[in-house]
Structure P
Amino acid sequence: MSKIGRVTSSAPDKISIEIDGLHVLERYKKSLQVGQFLKVADGNHNFAVGSINNVSGTHLLTSEGDVQWRFVLEITPIGALVVDCGKAIFVRGIQVLPVPTEEVFIFNESDLKLIFSQTNDFNFLLGTISNNEKVPFFVDGDKFFGKHIGVVGSTGSGKSCTVAGLLQSVVGIKNAKNINCTMQKNSHILIFDLHSEYSSAFKIHDDQNFTLNLLDVDGIKIPYWLMNAEELESLFIESGEQNSHNQISQFKKAVILNKIKHNVDLKNITYDTPVYFSIREVFNYINNKNNLTVYEKDSKIYLACLAKKDIPYSDDSLWGEIDFEASTGNSTHKKLDAKVSKEGGFNGEFDRFVSRLDTRLQDKRLSFLLEPKDENGKEYGTKDFDKVLKQFLGYLNKSNITIVDLSGIPFEVLSITVSLVSRLIFDFAFHYSKIKHAEDETNDIPFMIVCEEAHNYIPQNGGVDYRAAKKSIERIAKEGRKYGLSLMVVSQRPSEVSDTIFSQCNNFVALRLTNRNDQNYIRALLPDSSHQLVEMLPTLRQGEAFVVGDAVLMPSLVRLPKPNPEPKSASVKAFTEWQSDWKDASFEKVVKRWRRDTEH
């Protein structure tokens, strides 16, 4: 063992070490960098393990005029190397603190391999130790993917490549090959891809037998009737209007009545029951109520419309389009010699509400939501619920990776889309888990949702535009792990992401962070023993990350391998392109694609 010095002071959170002179520092300089590990004898044939967080030196002139240096290291104790059944193992925590004068030694390659080697528990290869890339870094796969993960890093730090690399490893893609080519594995991962960059990372040659489930705005099918109360009201009702409470009341009534109308065989239907209803009929109901005029004849009430026959007035009579006759107050209906009134209607109070509903229904960009049809052009109904659900769980094409491409989703329904998809997956996990629990078993279809660029739709601060998505994702953060549903929350601005979500993350992969607010935010989330290493975040290399959490033995700097194939996330080389010869752009192709996106 390579001795470097002795303990001068010892405390539960800090051990000070004096190095045995300048020649020792020079000899082991590479091994005495901040973030490296040292082992300290504890007087009981075991060793405390600590991470270097500070190196300081002082000097003075001797009487002979020479410079005499004194170097002190400060390390944070994080664990111990102990002998168990004749074999050295690493354990977290320190039972016996080293006392002053105890000897301190360099952590060599064999010590690193002993700690980070693959075992039954630590079975997922994340990367290599940053300062010694010969040493692989394994984490506990169950604790890593079975609990929530935070992946943070500034633009250009390698964040997208890190996420793609992690997911490629877990589904079996290595060097553009499918190592599970002959046997489909049971991994289930859904990625919310805001910038359409991840599909390229999971498209490999057809002979590799790997299927990517890509759902873009033209391919995704999300029937509006699967929305819950909050999602429906977010889409169709303006919360700031003076009579919004009346709008909500009547809209709720119309939706429930229409669900009952179209699902006569089902009982206990509520506002949130995921069954078919016709949004066009609900619009007609609200519009007809707004313009309602009636007359009395033979002690019965009829609709005062241009239809030739008498139509008795009831809620069921309002589902179709009705052309009401113009009338005011108690004016006389000349054709029928009857008194016409607006009793029971809204008397134009909902003009703006009706206009908003109509605008939404006419918006062709929302056809994936308001007019979803199957491959035969037929509208989805209650019996198709399982087909819609399989779409997101990868069961239609037996896919391990599902990408929901949000780049073409209109901003006004982005939050609703994220909310609806994530809520459906949560509800599936909940009910499937309950079924397995009733059979005295556990959920055997665990699922992970990856929220890329999370600050864009689950922000710390935001109004009603983000409420639906925040509520759904926060529910998963708080309850999902019990039902086999975990999150990977990815952001370049962690300080802008919902506190509720990041506070539930048990593991963090922190790449280079240059913003001081983001650094402070991550520092507050991590254990005290990691604070000094967090100071290194602004200086990390691309693809280098600080990894901490339940799944790792100790906080470590890790070099993450590049994925193959890579996501389309690289920055454009602006200066290089500017120095090349003039290039003509295909404006026709751009305009054609532009129009196609806006027409669908």
Structure Q
Amino acid sequence: MPEVQTPPLRDLTEVIEDPTNGLTLTKNVSIPLKASSLPIRANVYLPLSPATDPAAPKKYPVLVTYGPYGKDIPYSSFHHGSFSEVNPEHCSKYSAWETPDPVYWCREGYAIVRADERGLGQSPGLLDTMSRGTSECFFDVVEWCAEQPWSTGKVGLLGISYYAGSQWRVAARRPKGLAAIIPWEGMSDYYRDRCRHGGILSNKFINIWWNRQVLVNQYGRAERSKITFPPDGPGARGQEDTIEGDLPDEVLIANRKDQTVDNEANRFRDDEYYASKEYRPEDIEVPLLSVANWGGILLHLRGNVLGYTNAGSKLKYLRFITGRHDLPFYYREEVKLQKSFLNAFLKGEDTVGWSEPGKVAPVTVTLRKGNLGFNDAEKEKAYEKREESAWPIPRTHYTNFYLAPDLTLAKTKPPGSEPIKVGYRALGNLDNPQVVHFTSTPFEEETEITGHIVAHLNVSVMPDNPENETDIDLFLTLRHFDSAGKEIFYTGTAGDPVPLCKGWLRVSNRMVHDENPKHRPWLPHREYLSSDVLSVVGEGVYNVDVELWPTNVVIDQGGKIVLEVSSGDTQGSGIFQHNSETDRTHNAGQQLTPASPASKFAGHNYLHFGEGLESYVTLPVIPPK
């Protein structure tokens, strides 16, 4: 672990008994690390045994969270608008963003350990989120929890987003005592799910996330407690100042790896930056409940599905939900699910059958049927759920819908013709979308689409400057329209309206490793290595397979789908945009020069049709049971 500068450590452990909320809080407990003299600091919440029951148990299974957002920041400060909508059973003064509420879970007989990730909150050290080093610290935290006198030795992981994404990594390292994990909406593949969609940098969310939720919470940051910024959305507001005091700016810079810088500077999975964050999901052995949200079409959804698919656990379950990113975790019915799963493996109280292979269906799908609007939790309760024996659903009928130069989408191949191409301007964006839409005929009967999608396209570019290095960025979106021609939107991560799904590919990254065991006809496997880069020459026609993220929809009779092909982000992208000036775009007020990264994409993109140039999207159609 790299050495970092820090002031002499202080011990400000504080014990607070709170009979009103039924717990004892020990604040700023220092957890020792095997590879460093610097500790991880955590808050430990234990059930407060009633004095009238001296025989009450004094050992508890432990639920651990380890993350960057500040163990001492109240949920109500971090994101007040969200907190005001959380199920009141999970709202307390100890509630924190994306983590289980200590009051509720202590009442259910669990200990809660909420740890500040290394380099953040009250934990000194190198700030390097999602790295191997910080995951090794998490490993030590889990083993420490299993060894404490108030612990039964059984540890579970439960949390949303970052607090879910980190679970995959630490579980693959198999710490002693880890008994079960519930990664709730948490990406499992740092490169493919979060940072570089199809090789294209997804920079906007990373910038917002880093600057509002992480950087402001760095250990040693001056006057953290006074930091304010607009309240519309999550952010590390209200953190306590660092126990040991402030660090100079030059030390803070030396003590961190900046995600906004590192993700722009590194492009491939074999770059040390990305390679250092790799792990083997096959090494995960503990019981696993992966919860994926159909609306997470730009972050997390893919990771939950493939994390489940690739995990080595004998007992593993995949559950699909809908709704906003922040609230379903606290819905009464979802907490009941969490508790039954954790009770089975941490308490030995299995009332459902999670621990009996085959007793509980491995997959539960929420079926998005009808136009219920978006960001309305009550209305979305009308979506039915269905159990399945495996993922992908075994009876899937992979069906090709062919693109035609007349901009239609049909199950029948278009007739052979002389070569023809359909073009659109490169370097589109939300403000100036450059798109082509392929629209299906009305569906003749109700049709369900559930699973993985791949588009097979023939593409080229006519560059503005043929002397420049050339490339093509493809942005694909699948949309759903009702029989009246009105687009149906679904609930996105932030409650925004989103289409069915999206997919991306930088054409120079088109190499597919079909020899890899993870390659499937419905999921092309790419390694995104620097050695895999293939040239793109102006007017050359390239046959590419583009992965779209998994989705679900039940299309009514008369409904239509639309495949949108674009050269940039379009509606439904929200804060997850790909508009980095070091990766693919340029300032509209500046002249585009040959030295600009955007210059390699400038020109016109084309889709090609004709004999031997079939283009189609393969959809996972599910026949009725």
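Bear in mind that the values in this text are calculations on the coordinates, not laboratory data. Just so it is clear, the model here is predicted, and its values are computed rather than measured. Cβ atoms are built from the backbone, for glycine too; each structure is taken alone.
Table for the structure above
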| quantity | calculated |
| --- | --- |
| Structure responsible for 14, with relative contact order in percent (Cα under 8 Å, 6 or more apart) calculated and labels P, Q on offer | Q |
| For -3500 (helix-only ellipticity at 222 nm (-39500 (n - 2.57) for each DSSP H run of 4 or more, over all residues; to 500), calculated) the corresponding structure among P, Q | Q |
| For volume of the Cα convex hull per residue in Å³ computed as 155, the structure of P, Q it came from | Q |
| Origin of the value 3.1, where distance in nm of label points 7 Å out along Cα→Cβ at positions 243 and 475 was derived from one of P, Q | P |
| Source structure (of P, Q) for P(r) over Cα pairs in 10 Å bins from 0, in percent, for residues 35-258 alone, computed value 8, 32, 37, 19, 3, 1, 0 | Q |
| With FRET efficiency 1/(1 + (r/R0)^6) of positions 323 and 555 (r between Cβ atoms, R0 = 35 Å, to 0.05) derived as 0.00, matching label from P, Q | P |
